[in-house]
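Nothing in this text is a laboratory measurement; each read-out follows from the coordinates by a stated rule. Note that the coordinates shown come from a computational prediction; the quantities given were computed from them, not determined experimentally. Cβ atoms are built from the backbone, for glycine too; each structure is taken alone.
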Structure I
Amino acid sequence: MREIARTAGTPTFVYSSATLGGHFDRLKEAFAPLDPLLCYSVKSCANLSVLRTLAARGAGMDVVSIGELQRAVEAGVPASHCVYAGVGKRDDEIIAALEAGIGLLNIESEAEFENVSRLAGQLRISVRCALRINPDVDPKTHRYTSTGKKETKFGVDLERARRFFQKYGQDAFAKLEGLHLHIGSPIYTVEPYVEALTKTCALIDELAMDGVTIRSIDLGGGFGADYESDQSPSAMDYADAILPIVLPLKQRGVQFFLEPGRSIAANAGVLLLSVLYTKQSGEKRFAICDAGMNALLRPSHYGSFHFVWPVQPSNGLVPPTRSSTLAMPGLLAQDIVGPLCESGDFLALDRSLPPLSRGDLLAVFTAGAYGMSMASRYNSSPLPAEVLVTGGRVALIRERETVEDLMEHERHVTVLL
């Protein structure tokens with residue numbers, strides 16, 4: 001980490017190729033009886049080199065915009081191995097997905113289906129569609145990322161789903177043949193999946209009575225990642241709960257998709273920061289770093305925990321477990337904050353850490369998912385660099401932005417009216 005900071009600077013996201021691949025392989029092994037297409041959720045960490053690392057292992061991609069689809073294709077994943085979700089697909093995005101040969105188009109509403117049907121008919125292109133359903137399950141996660149309750153902008157409730165197939169199930173080009181469910185993220189227990197899939201299977205039986213055959217099921221994602229807190233089930237734990245419910249459908253010829261994101265990328269990455277200043281205000285100690293919520297929004301936005309530890313502690317302490325941090329001698333309660341003009345610009349509050357000084361390097365753990373992909377340029381702060389470690393090879397996979405980069409699209413003024 002010291003060498004990476006010396007050569008690439010800070011702030012920098014550092015990813016492990018071996019960890020990305022290891023998580024993917026464990027999911028593939030756990031769900032092998034379903035033989036699903038594992039579609040990595042591009043939104044979680046969209047760097048092309050990360051996508052190529054997973055594509056080389058046979059991953060499909062879960063995309064929610066034409067930009068993400070283009071990233072997937074450039075990374076070597078054909079559109080036919082991509083599933084496309086999202087509640088607000090523009091006409092140009094739908095057309096691009098149809099022309100690219102998207103593998104599965106997830107439908108979120110009646111109005112969207114009618115639009116897809118219209119565009120597919122105009123282009124004379126047939127597309128496989130799956131209806132996103134809300135099983136009205138509480139995933140016990142942050143309300144911003146809970147997506148399976150009835151009162152949500154995503155998908156349709158179970159009561160409307162049966163009528164949806166009755167009305168739209170015979171479309172000539174938009175082939176409504178599947179179901180999609182994604183109940184939230186991160187989900188740290190298996191029970192919400194059991195409840196959601198039990199309801200889904202009941203719906204499939206009801207649809208069968210209407211003469212509707214479901215040929216594909218997108219199980220979504222949302223599996224938890226280990227944020228250094230020992231809370232997350234393993235890939236096998238999730239599979240052990242899910243497989244008994246859906247394996248009978250596999251035996252009836254149903255094709256399955258999975259959309260893992262953070263469970264692959266989260267603890268495959270750390271955010272490397274430098275301490276700019278330390279200060280004390282009243283009883284509070286602060287370590288002010290060269291990035292905060294502009295690089296990693298999750299602590300401020302979701303109240304999320306990320307373990308933080310110096311790369312080389314001044315007193316030589318090794319990283320403790322989360323539960324033992326407060327009990328260790330030689331630690332001081334400190335807020336790890338960024339340089340932005342917001343009181344909410346923090347990465348950790350009242351965290352017990354070794355004494356810190358200007359120039360110290362900090363590693364923010366489990367930062368590989370929803371770090372760089374949610375980073376902002378607030379206060380005209382250039383985006384961080386990204387680095388991928390593969391064995392002994394350390395590669396810069398995204399150059400650090402400059403202030404010149406920030407202003408590039410503003411220098412040329414075009415009069416429109």
Structure II
Amino acid sequence: MDSFQYRNGQLFAEDVSVADLAEEYGTPLYVYSRTHLIEQYNTLVAAMADVEPVVCFSVKSNTCAAVINTLAGLGSGADVVSGGELFRALRAGIPASKIAFAGVGKTRDEIRYALEEDILFFTVESEPEVERINECAVELGLKGRIAVRVNPDVDPKTHKYTSTGKKENKFGVDLSRARAACERAAALPAVDMVGIHMHLGSPLMDVSPYVEALEKVKDFCLEMKAKHATFRYIDIGGGLGIKYRESDEPFTPAQFADAVLPHLKEMGLQVVMEPGRFIAGNSGILVTRVQYVKDNAFKRFLIVDAAMNDLLRPPLYEAYHEILPVTETSETFFGDVVGPICESGDFMARDRDLPTASEGDLLAVCSAGAYAFAMSSNYNSRPRAAEVMVSGDRHQAVRERESRDDLVRGENIPEW
């Protein structure tokens with residue numbers, strides 16, 4: 001579903017004018033479509049219905065409580081990678097029994113917190129982590145469930161910073177070591193070895209890496225299932241791609257299901273999935289206002305009030321985001337959309353055809369529902385933007401804009 005469309009030349013978020021939202025809440029402004037979140041989640045669950053997956057929304061993609069709560073109401077779980085994300089998920093209504101805790105550097109405090117909350121399982125990324133979870137569980141008189149993260153050495157053909165399933169990546173254990181890791185875990189007194197986990201990277205625009213990875217781990221899973229009564233989960237991770245460009249043709253949930261279901265059914269394990277971007281990515285836009293139009297001898301720059309601290313993906317990943325004028329126009333120019341931060345990498349679009357705009361005009365940066373606000377910062381002492389959720393003709397601020405006082409909250413100047 002495209003929840004952001006033009007009506008009589010004005011961009012709307014569902015049934016609300018984007019210009020009206022900018023007027024009421026200011027800019028920069030994140031706008032999320034609740035309807036889009038619901039439809040994406042339901043479409044994925046329906047496509048995978050034959051294996052009744054536990055869908056754990058990837059909290060790192062969007063930490064907004066209103067987004068997480070919307071998905072909790074649909075029955076979603078959560079994929080978390082820190083104690084802070086675990087706190088957010090629980091606070092937003094996700095039951096601990098549907099939370100998987102991943103990440104390569106879990107601290108003892110984080111492990112204890114998750115054990116006390118009785119989460120679904122830990123995704124363990126190394127042999128020392130298995131030992132640490134066991135030690136913490138013994139201290140608490142509890143038992144920890146773990147799924148060993150297997151690195152299947154599959155090239156997802158995505159950006160090098162978002163590839164996670166190749167042998168040179170920091171994540172998981174390679175398949176040749178996985179058997180020993182599982183056997184060691186199964187022998188520990190305070191750990192139940194309940195499955196394996198894999199994640200290849202994101203965004204994936206082709207189903208073939210998933211198929212290749214499942215073919216690599218299938219025999220291993222069947223062996224572990226036959227040998228260990230506790231072994232019952234396969235977590236296939238996330239990474240399903242979305243359209244960032246109008247010309248993109250990402251695979252659909254139906255195509256994904258057709259490719260992976262035969263392998264998953266053969267294993268006969270409970271399937272866990274960790275979508276983030278697929279559910280939230282195109283649920284959001286970042287609305288920004290043009291401050292200056294600057295021409296030099298080479299090209300034109302639109303200088304806007306959003307910046308790399310609001311949307312890091314373009315400078316970090318060289319990522320492409322469509323940019324739409326809030327008031328529709330067919331006129332274009334070749335140049336850049338840049339922010340006010342003192343870095344040459346502060347851009348939202350570079351060296352491409354863009355909608356013509358003047359000082360004061362509004363632009364919408366698309367696909368800003370995932371890895372946008374969640375990666376934002378206060379660099380250059382910029383307060384973080386407000387977040388608004390729209391549902392039909394209703395809208396509400398779901399995170400207030402930070403103030404200058406928020407920038408220094410908790411700071412102290414020593415008396416000496």
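Among the shown structures I, II, from which was the value 0.35 of FRET efficiency 1/(1 + (r/R0)^6) of positions 3 and 83 (r between Cβ atoms, R0 = 30 Å, to 0.05) calculated?
The correct label is II.
Comparing mean count of other Cβ atoms within 10 Å over residues 27-34 across I, II, which structure shows the greatest value?
Structure II comes out on top.
Which structure, out of I, II, was volume of the Cα convex hull per residue in Å³, for residues 235-378 alone calculated from, if the result is 123?
Structure of origin is II.
Here distance in nm of label points 7 Å out along Cα→Cβ at positions 75 and 339 was calculated and came to 3.0; which of the structures I, II was it taken from?
I
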